[in-house]
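Q: Before anything else, here is the set of structures, which you'll find just below.
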Structure 1
């Protein structure tokens, strides 16, 4: 076992100062994490050359990967300092130097502490809360189906560590992308029976600056106009861990309406949708919970005019053959007769 732990730390005395690197050697103890290593430096802030320096500034609170405050770059990887074990960071021979640096997507306050207020500003934009009218007891909220609870629970585990934003190539100053954490919280509260009253406001906030429009209260003729002009109707249906769509998709009425207008449908291959859309014949089916597959299907339609025309004509024929009232009544009578 080594007698010391070597660590290099990127430091910055204030937001406008130039960054420097300081090297330390800390007495080795088994089962140390990065937080305890930084604590050792604070007890004796002397660098490897024997020069006195200042304790390292960093954020830390719960010490058990719950608060999210101690995220930093450890050996170049965004990690929580409290759960990063020194014995796993120094290599098989326990002699590799550990490097520490602040998260790179956020302004440095000092040393390893960064300003992550952009996340909280984004959460305010999407109103990531359940609106409560007054401070008095409103009684129990609406009941939630177990399937919805299962979908919401992973979203509720977000600890605002911003690691997802740090590692996301789309989160930067140029794109304006708010990051996965904000989107996840918007979805969490949109799925809440009480929080869903702000659903449209949250979606509009997420769509700010993007080519997204919200159409409500349209007359039938206006809906037909949208569908006849559209390249496709995208109809994704999520499933839970067991592969069930629950009550999300009893009958895909929206795909049938689109197909009646000659608008090809891109739908998830779950629940009733494969009974409506035949993949490659009158629409395209994609795996559930798979945004890249949806994007691929959209690009495929966009690039292949002949495919689009074939699916469009076949979609209209499918509705005429199976989903007119006469066709539905005939099938019902056949079922009763059987």
Structure 2
């Protein structure tokens, strides 16, 4: 039964008091797997605090449950990996009883947590374990590579990609790949992923959005630039609504991204979505005046589309006049 407060063994493990831990373990009356109000055993506490020596003492006790789960489903290995305690991760993995692929209540393994937190050293140690599932999916379908890319942990992304077992194109439950996640603002991770020849640069998620669409959606200019620099990227791919990345940035009012996309000779500035709307229409409909001006300055925009945009706009008379005269 869980106690409301830590036991003396919890306190000793938390404080790194090796002698006290040794004395308490020698007392046959001490329950080594007693859980505190968070469901954490003394081994959890020692792992969280990074006390390697105390962990060794606890692991040497045959009674200890090395895979005990706290209220969140986390084992001592989860806790050590999440905290970035490399030495503690090593100690735990040296015990054959430890489950390296144990999943918490979110379906996350220790490798997920190390990647999410950007703990490169722990990621390396976990990958060195031959039993680790490098492509394990959490309850959202996300792998450790997804989480490292999403968090912008470029060193962890590099380490994971260097492991030949990692699926660079693994998709989560929304069919987003690691490149989709990195494209939401993690410029350095985008570069590293693009450098991997296995990556599908035009992968489509459940909305048929590509990584370029995702970069466009958030107005992440640096990500848009690096994606466009890769010749494999299709700048005119349409999502489920028939919208290209240029449609997306125009509808969101991301002027700098509009400029970057227009600078690419491959872009089709008059592409029509399924409802017939062009990037100019969407910029006008959204009252994004700066984007309208940038689009109008591009000689490829067709006049008939400019007139339609004028009818959709709630702009100043000056702006409507500008549209009608061009």
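Q: With Rg/Rh (Cα atoms, Kirkwood Rh), for residues 82-145 alone coming out at 1.27, pick the structure among 1, 2 it was computed from.
A: The correct label is 1.
Q: Which of 1, 2 yields 11 for relative contact order in percent (Cα under 8 Å, 6 or more apart), as computed?
A: Checking each candidate, the match is 1.
Q: So distance in nm of label points 7 Å out along Cα→Cβ at positions 18 and 234, computed for just one structure, reads 4.7; which one of 1, 2 is that?
A: 1
Q: Out of 1, 2, choose the structure whose coordinates give P(r) over Cα pairs in 20 Å bins from 0, in percent equal to 22, 42, 27, 9, 1 when calculated.
A: 1
Q: Oh, and also: Of the structures 1, 2, report the one carrying the highest value of mean count of other Cβ atoms within 10 Å over residues 66-73.
A: 1
Q: Further question on the same structure: Could you figure out which one of 1, 2 the value -10500 for helix-only ellipticity at 222 nm (-39500 (n - 2.57) for each DSSP H run of 4 or more, over all residues; to 500) was computed from?
A: This figure was derived from 1.
Q: Match the computed value 2.7 of distance in nm of label points 7 Å out along Cα→Cβ at positions 26 and 98 to one of the structures 1, 2, and report its label.
A: Value 2.7 for distance in nm of label points 7 Å out along Cα→Cβ at positions 26 and 98 corresponds to 2 out of 1, 2.
None of the figures in this text is laboratory data; all of them are computed from the coordinates on show. This is a predicted model, so every value here is computed, not measured. Cβ atoms are built from the backbone, for glycine too; each structure is taken alone.
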